[in-house]
1. Name the one structure among P, Q that distance in nm of label points 7 Å out along Cα→Cβ at positions 32 and 56 of 0.8 was derived from.
2. In terms of distance in nm of label points 7 Å out along Cα→Cβ at positions 8 and 48, which of structures P, Q is highest?
3. Comparing relative contact order in percent (Cα under 8 Å, 6 or more apart) across P, Q, which structure shows the greatest value?
4. Between structures P, Q, where is volume of the Cα convex hull per residue in Å³ highest?
5. Looking at structures P, Q, which one was helix-only ellipticity at 222 nm (-39500 (n - 2.57) for each DSSP H run of 4 or more, over all residues; to 500) calculated from, given that it came out as -18500?
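We did not get these values from a lab; they are worked out from the coordinates using the rules stated. Worth saying up front: this structure is predicted, and the values here are computed from it rather than measured. Cβ atoms are built from the backbone, for glycine too; each structure is taken alone.
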Structure P
Amino acid sequence: MELLSSIDKIAEKWNVPLAQIAINWVVQKDFVLTALVGVRTDDHARENCAAMDWQMNEEELTLLDGEVSRLFGEVK
């Protein structure tokens with residue numbers, strides 16, 4: 001829930017769904033070559049693809065990295 005609070009703030013700023021924040025964060029990692037996500041509808045697919053139309057800034061990425069490290073341990 002603590003991590004979702006940080007994700008919520010960023011999602012609100014960008015006016016996007018939480019899923020786009022997660023997808024956007026993951027694909028900006030150097031060690032991630034692709035992101036596999038499931039969808040049930042065409043709308044979900046379009047919404048997920050829209051996560052590639054923008055990028056979080058360094059401050060937002062650092063915030064999420066810090067929260068993940070604090071809550072779950074160092075991200076490698």
Structure Q
Amino acid sequence: MSSGIPMVNMAATGANIKALIKANGLKVSDIQNKCGFNTPQSIFKWMRGDAMPSIDNLVILAYILNVTIDEILVVE
């Protein structure tokens with residue numbers, strides 16, 4: 001990156017979220033229920049790197065996945 005400013009790599013973060021969910025033996029529906037979503041679409045968007053979880057949902061994800069927020073985000 002030429003600007004030297006760190007940025008979140010959305011695709012890599014999404015892949016990381018997907019891997020962390022799998023590594024913890026969880027299903028998308030588990031995350032959906034904990035985050036209070038009616039449908040799993042937001043979680044699939046996170047896993048594809050099409051969208052990022054809100055700060056609130058990052059806190060929930062970190063708790064559920066037993067990691068820190070820094071361990072979820074891939075920053076370059």
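1. It must be structure P, since only it matches.
2. With respect to distance in nm of label points 7 Å out along Cα→Cβ at positions 8 and 48, the highest-scoring structure among P, Q is P.
3. On the way: P: 34; Q: 48.
Biggest value here belongs to Q.
4. On the way: P: 101; Q: 80.
Across P, Q, volume of the Cα convex hull per residue in Å³ peaks for P.
5. Values: P: -18500; Q: -16500.
The value was obtained from structure P.
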